[in-house]
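S.K.: Structures incoming, each one as C-alpha cells.
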Structure 1
C-alpha cells in the first residue's frame, strides 16, 4: 500500500499546539494502522519551511526541509496555525515577500491536484494564495472579519469548526487542528479514524460559533461596534433593525451592508447572537429561571431562546447552563427536561 506523503509547512511563530496536534494524530494513526482491516496507508510526514529551521511561538527550534529542495509535491500539504494574535500583523506576515515562495507552492499544489488543508490562522496562507476563492471555508472566529474583508471571494463560514470542500479542508481555532487531521485520516480509513479518536479521547465538540464573542468580531469595524454597543444598551427591549439604524443615524441598508461585510450575517442574526451570548452568561453565572433570563435578553417567551440555543449552539438551555463540556458527553444522571 502506498504511503501518503504529507508536507507540513511551518514558519517562525508556528503555534506549538497546532503543529503538535497534527504530528500526534498522524503518529497515532501510523501506530494503529495495522489494527484495522483493510490496513490503512502510512503517513510519511515531512516538516517544510523556507529554510532549515524555524522557531515556534514558544521558542522551540524546529528543523525543516526547505521547500526549494522538494523532489516532488506531497500528496497532502498542511498549514498549521501561526502564533499571531493581531489580524493586521497576520495579513502582513502571509503577504510578505519572503513568503511568496510558499504562496506559489500552494497555488501550484492546488493546480496539480494536491490535497490542501489548514487550520486557524494558517488558513490565511491558502486564502492569500487564491486557492480558497469560491470555496466554502472556515477560520478562527476572532480573525473572521479581517479574513472576510481581505478575501471576499471565499465563502467564509466561521461558525463551523471544520469545512471540507473538494481537495481542500479548513478548520477553526486551536483545538480544531485535531478535527482537521482526524477528518483527513477518516477520508483514508473511517475505521482507523475511529480507533485514533478512541485512543486519544477525541470526542464530539461544539461548533465554533458556540465560543465566538460577538463584541470582539464587531470591534473590527466602527459601525458594527456602535451597533453592538447599542444592542447591549437596549438588550431587554423589543426593537426593530430600523429603530436601531435610526438611533445610530444611518440607513437600515447601510447597517445591513456593514454587518454582512464584517460579520457575515444580517443585523437580526447579530442581535440574536448577542442575546444568546448574554443569556449563556446569565445561565452560568446566576440562578435565574429560564423564563427570567429570556425576558432579560429581550424575548417574550422562553421558547424562542430554546430554539435559538438548539439551532445556533446545538445545545439545550440546560446543557448551556452546565457548560460547554456537557454537549456530546455521557450524562452522569438523568437529564432534566429543557
Structure 2
C-alpha cells in the first residue's frame, strides 16, 4: 500500500536533513510524524521515525549553541506539562510569567526585551506546570528556532494586549505567521482535525491588561470573533486578576489527568499524583509505575467522582481525573 505522503511532509523532511541541532531534529521528526497519514502504507515509516526520535532523545545536547542558522534555544520539559507563551512585543508575556511562576525574566516597557526563552514552574493544586516565555513574533521577524520551541511544547497561550489599538490584528498575525511553518493553533481537537496536515497546537487566547479602561468592551469583541475557535480569558498580569481561572484553563488545555495510587488497607498519598494524558488506561498506569505491576496485574479498585467506593475495574479501564487506584496483583 503506497504511503501517499503530502507535500508538507517533504518540506519538513528537507529542514530535518539540513539542521544539525539535536533538539530541532527531534521536533522536526515529531512534526513529520504528525503530518504523516496514519494507515498500513505508513506503518513502517512511522516506526522508523519513532526509533530515530528515541535515539536522538538519548543523545546529550547543549541547551543552546551557535550555528550557521543562528542561536538555537532548547527548553527541556519539566513538570506535568510544558506550555509556551507566544505573542507580539509588549503584550506582557514576561510579566505574566513572573507573576505566575518563580521565574525572574527581564520586564521593560519597550519591545523585544525577551531575546531568549525563560521558563518557570506554575503551581496548580498539587502539581507544577512549566511555562516558557519566548521572544516576540511578528510578520516581519521571528527567531528562526522559535517554530521548534512551539512544536515541542504541549500547548500554547497566545497573549494579546487589550490596551493595544489592534489586539485582533495581533492574534491574526501570530496565527498566520505560524501557519507558514505548518503550525496550526487550535482551541480543540475534533474529528475534523484528524486528517489535518499541519501540526496542531492546542491553544488558549489570553487577553492581557484587563485593568485598563475599555478592556471589557474590547474583550467582548474578541470573544464574539473567536469564541467558536479558541478558549478565551481576560487577565491582568500587573494586578494578577483572574489568575485562578487562567491556571485552571492551562490545566484543561494540556488534556491531562491526575491519579493517585493506594496500597490496600491504607490511604492514598494526595500530595504525589501521577500525571497522564487523557485516554490513558489502567494497564498504562501500571506499566509506568513498575514493570511487575503490568505483568502481574489482575484488576484494580477505583475511588473517584461518579463511582462507588472500591469499584472493581479491568485492565482496559480509562482512568479519569482524581481517580484513586488500588492495584491487585
Structure 3
C-alpha cells in the first residue's frame, strides 16, 4: 500500500516520507478499511514535530488519528454484514500522550478494532467523515459533559476553529444561546454561519465587557475554551456563579498558573476534555448526535483544504500555522 510516514520527529518537510509498505491484515475483532480520506489535527502535527519533547514510540509511524473509507476485509468474529460499509474512524493512531498504534490513516489501508470504524451517515462524503473523530467528538463532549444546555448561554472561544465550529452547532442544536470569540472577520463569519448569535473580535474588543453587555450583566453558564492559559481571567470574569469552564487545550502555556480562589469564589467547575479518552457512554452519545444532525442535513463540516497524500508535508504546515479556516484533509485514492 502507499503510505506517508516518518522515522523521526521534526519539521514536516524534513521527516515525512512517501513510500510503499506491506498491506495490513485484520486480526480478530478488527476490520480492514480502504481509506479515502485522512483528516489532520493539531495533535497530529504536534506528535510529528516532537512537541514538548515527545519522542518516537515506534520505529516508523504512519500519522493521523482520523479518517474515512470502506470496510474491505474482516477479522475473525466481526459481523459479515459490515463488509463494504462506509465508515469514519476514531483514534486510529491511538491515544494522545500514550504509545498507541504505529499506523494511522495517512495510507491506503488500515486495520483497527471494529468499534473504531463507525458507520458514515449517507449525507456525508469521505472528506467530511475524516473530520469527525477528533473535532466533532471533542466538541460534543465539551458541550454536553455536564448535562443539557437548553436555555443556557454558552461562550465558545475561538469559535471559528475546527472543534469550536462543531461546538457552536451542537450547543445551538441543544437549545443554547451561543456567543463566540474569533481572531479575524473571516473566522467570525464562519462562526456566525454555524449558529453563533454574536461573535466578538478578541483582538480589537474587550471580550468580557461585550459578553456582560450581551447578557445584561448576567454572564454565561458555560465557557468552551480552546486556550485556558490565555483566557482564564476573561472566562472567570464572565462566568455565572456555579458555572462551568470546559477546556480542551492550553497551547499558549501547557502549565498555566491556576487562579484557585477566582474559581472557588464563583463555585466554578473546571473540566478538562481529552478527545482521545472519551468515556464509552459519551462516545456513543457523540456518534448518535453526529448521525442525527447529518440525517437532518443540519451538520456543517467545514473543509478548508483538500490535498493529495503526496502533499502531506504542505498539509501539516497549513495546520501548524493555522492558515486555513476549516479542516485540512488528505484525499487518498
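Read the figures in this text as sums done on the coordinates, not as results from a lab. Small disclaimer: the values here were computed from a predicted structure and weren't measured. Cβ atoms are built from the backbone, for glycine too; each structure is taken alone.
S.K.: Taking FRET efficiency 1/(1 + (r/R0)^6) of positions 23 and 151 (r between Cβ atoms, R0 = 25 Å, to 0.05) from the coordinates of each of 1, 2, 3, which one would give 1.00?
M.R.: Of the structures listed, the value fits 2.
S.K.: Also, quick follow-up: With helix-only ellipticity at 222 nm (-39500 (n - 2.57) for each DSSP H run of 4 or more, over all residues; to 500) derived from the coordinates and found to be -13500, which of 1, 2, 3 does the value describe?
M.R.: Of the structures listed, the value fits 1.
S.K.: Ranked by distance in nm of label points 7 Å out along Cα→Cβ at positions 31 and 135, which of 1, 2, 3 sits at the highest value?
M.R.: 1
S.K.: One of 1, 2, 3 was used to compute distance in nm of label points 7 Å out along Cα→Cβ at positions 159 and 207, and the answer was 1.8. Which one was it?
M.R.: Label of the originating structure: 2.
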